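Q: Scrolling down, you'll hit the structures one after another.
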Structure 1
Amino acid sequence: MFFGDDEVGKNGVICGIDEAGRGCVAGPLCVAGCILKKQIAGLDDSKKLSEKRRNELFTEITANSHYKIVEFSNSQVDEMGLSKCLKAALESIVEFFKDFDCEIIYDGNTTFGACGFKTLVKADATIPAVSAASILAKVSRDKKMLEFDKKFPEYGFKKNKGYGSKTHIEAISKFGLSPCHRKSFHIKSLSQKSLF
């Protein structure tokens, strides 16, 4: 299996984990784990790549890796809370890769109470397997938001992907919450309107 010069785990194999949608006010939370089978050029933090490039890399990554993508809907995030969703996702991914004899690295600095992996800030920009996981999570989530955009075009999900942009907040103020919004998330500018 492939590992870069900056990836030294058990047998040199790294499983990277990253998530997308953590700070959104609408849509799912997606968490991905990935072990690359070969070197893939152009990997980086998904936020630094164009949508077109992310989609191209998504196809290449899924064809050349072992991966698992875990998704929690906006309703599940509301019901369980973001931290419990992240913990459950991390535990699910660690369990999935338990027989791969790899070192697991999660982008960030907290474990959310889960175990079986290491954390590293900015790993999505420095470790190829984590970059790949970042892309898998981001593209998976964006596809879901494009589906929501067709159902609820007034919120501009195609552009904002569920993040709290100014125009998105204005749309919520005008139209209220859609079925794919996270009702548990508090938006300061709307707090007096009791939408959340």
Structure 2
Amino acid sequence: MRCLIAGSGSEIARELHTRLLLDGWEVDAVSGRSLLVPQGNWDLLILAHGQLAPIDRFFECDMSEWMGAVMVNAVYPLSCLRAAWPHRNPGATVVFIGGPNMMRTSPTYSAYRAGKAVLEALTGTLEAEYPGFKFKVLHPGAVNTRIHQQTLQAGHKAANYERVMKIVNGTEPSTGHDEVYMRLKALL
């Protein structure tokens, strides 16, 4: 089985890469902004693009930064999917790395949430349009990775600054990479 990971700079992507290799997968990875697809067909495509910033209330965000974050969180993964799609194997699975719980609000993270909501909304549409293929969103939960540095840099503009400080400092439990991998395996 062969997996292609796009957005390979994320810590979650690197950890999934390692665990898939240990489980016997052949894994290729490309950076988040690359549309170059390695030769050979794939059975699993993981799209791990993500950017939290700009972090602030919607009308206080610079609009060009806001649009850029939506591009990173929605347009880049969808562009990578389009580039990789011709190289899929029958019955292949596409997994987008999702964001926050879509049933709750995420104040001060509107660009991140908007981008991830696009991916969430499209999975059902893509499955309806392309029966025989799976399109899923993996919700990793709050994983202590360097993406949280964006929240720390935003300081008290971030509605959840104190919680993120606790996650980064290890005083609030977070999701571990083994649990993220188990969630991926459950989707497959």
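Q: If semi-axes √(5λ) of the Cα gyration tensor in Å, for residues 125-164 alone is calculated from each of 1, 2, which structure is the one that comes out at 35, 11, 8?
A: Of the options listed, only 2 reproduces it.
Q: Starting from the value 30: which structure in 1, 2 was relative contact order in percent (Cα under 8 Å, 6 or more apart) calculated from?
A: On the way: 1: 30; 2: 22.
Checking each candidate, the match is 1.
Where a number appears in this text, it was derived from the coordinates with a stated rule and is not lab data. Note that this is a predicted model, so its numbers are computed, not measured.
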